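These notes open a run of structures that come right after.
Only the coordinates and a few stated rules stand behind these numbers; no lab work does. Bear in mind the structure is a predicted one, so any value in this text is a computation, not a measurement. Cβ atoms are built from the backbone, for glycine too; each structure is taken alone.
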Structure I
């Protein structure tokens, strides 16, 4: 028995960072909007499967020009005003890797409030299991939820599931890297009670045991040696930022069997109630897993928790500053780095990013480097084709990567947008950019009776509304 849930202008499937951004943006543009999420928590990789340790990174390019604002800047600013975020960290040696820290739990609470403020209807604990199609036109979705099954109809459907689940159910074309080179998944955890002075002192005494690079940035004068010299002058862990290395300790613990050697040793920082916590998102990594396969994702959840226990024992035993630290949270599910990329009317390419290309149908910007970022057991997971946007600038993200190839009334936002493998748009700040743009575009289509593909002919109003919502589209390198 299938019930009828309702009919909407815009239906957003997935309530992670892209989904909440899409829903809020659509509602602000005047659309009757429904946001469907399979669990009870909004926020996805920010506060459920994440957070990424850097919260918001890369809101600025290598010239420290702000290139991403919109809902990312709005939520950061609101949390900063409430004491639940820190000012943008623009340390000069962190070229191309700036941080804008927020408390991820408060970010998750805030987006509920924003959905309420803007009139977004929520449908939680609901899993999209089928797509309603009429020929090549997507009309709605079927959801499984407490109480049974329901059909939801929408003028425009946006897939923000992260893995492109709705698009695949609709028959969309997609690409996925070979199993051997898919980036590994992880389960993250967070610790409090760290003596940060001891951490910094140990870094200063063992500076060559730590890794400092600018993601192979050929345009920066900050070499690894110059960064080390600068770090030696810094006593504030916040200004140092991400910590990665402990190479001597890792070698010893690997030899004694006390380190799993599936990842490097390090952590990020997380603000919490006026304190800084250590966040571990690289301490467990399971590779050769296709996380769209239930057997593989189950293996990830089990194996990563085993690795995390080993990693925490290592930190408690060997790493100065962690003697009295304790775990305060473990994320309830794995952080999936890479699966499908849904093919759209344009595929963002390695060359687009490396050349910092600009597009007439720009809907946002990014300064994140190309290429896979993680390796397991020393294997390079397609780490070739690494590049940063030239001249310390940024590349545009074109609207057409959101329009699903061969299907009508269906859009994709978040990490599954159309891109080649090196240009995978999976990072949190990128997902908010594409989510916000998809939401505005879908609302305009619903208002005017257009398909997302027809909107490609004239994106001026879309761009104007995005700018009015705070997005940065022009005026930067």
Structure II
């Protein structure tokens, strides 16, 4: 795909989208060119169940679609056909009192496949199933590669080989990887599906949170999963090898359904080894040449793995000035920069680095966050300004060479969590780089800190990594506990400030 991705969004389907939707379906089902929904059928779906009809857009254009209805599954036999489940394509089988979400359509246009956009549509269906308190999601999945094996094996044998990963099926393999488990083979399911020989696999995802409807009011908690990368400094021959290691961590965190991946400050420092013949100031400026391509690679990973990535920090040249910056690559395609405001004496003396001026908070799909690079967390005014913006989580990528330097970052981060009533996540690098001047040793223990009150751990430490070991740290934080703290905490650090005596404000 050559088009640069600027934005990805999930949106409800509307009647105005029909002509574009029709073209997208014809493109996606090129082996069945007449297999597209008529306009009056889409209108019927939107009238009966608007929440069940969603599209994913890339740069404002439809890239995929998911259509669904709610049915009373007990009225259908397990060996139903597509025509039967849709009521002869009228959707009169939809029932607001049903208990099962039935997927009747899901596709991604060919040029957008490989970006895991289909996973987003499936995740939306799962969230909708939970929101509506339905028992399960069920659908008949095509097996478009079966025609290649029809003379060698039955559909049942084909299913088993796909499950064992001996055969790859672009539809069935993807559905199984998204936690849908096969129930049985359906015969004569979709008329005209020649590649599948009109067979389909009945697939199901169970909603483990399903409960019989009750009038009791429930509190809905907002849980955010943080993924911290405690990065091992080692030699990398080039940017591709460095990003291979970075993608490994992103992939792992995504597998555990993390919402954020936090990398450390100057995680890309090993790339300076090839410039060891230069002065420290010249070498760091050579490293700055890698920043733009690294950001683009991280932006792609954020989209492909559906995770928000905080890239730690990297050197960046603006005209003749050297800064320490990082980027927030959101999974919706947005890319936003943050800057280190206070450079350390060593950064200024050895590299000629200058502090930035940008201090902003960021809106994400997991609430408002702030990011401070290493030394900046030791200046309480910065985090207080971000707290005024309403952040819930403060991320701190850091790099420290000694334990006393690390202790400054750690203790200040814990103080910021208490005084600003927020979560603070810190991530650093470990190991040695003997071939890189001014970056030869590192010390780190990544952690997630909380305020200290009854809702949180007594010591204010949610989770922490093993010191000086390469690993990932995964931690769930409950944003609604912060709301409880703001209103009902033993102390109220934010509300009790004496603004009649002192204030902190941006100049």
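Here is how the numbers come out for the structure above:
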quantity: Of the structures I, II, the one that 24 was derived from, the read-out being relative contact order in percent (Cα under 8 Å, 6 or more apart); calculated: I
quantity: Structure with the greatest value (metric FRET efficiency 1/(1 + (r/R0)^6) of positions 28 and 332 (r between Cβ atoms, R0 = 25 Å, to 0.05), set I, II); calculated: II
quantity: Which of I, II yields 45, 36, 33 [Cα extents along the principal axes in Å, for residues 252-443 alone, calculated]; calculated: II
quantity: Which of I, II yields 65, 49, 44 [Cα extents along the principal axes in Å, calculated]; calculated: I
quantity: Label whose coordinates, when mean count of other Cβ atoms within 10 Å over residues 12-19 is calculated, return 13.8 (choices I, II); calculated: II
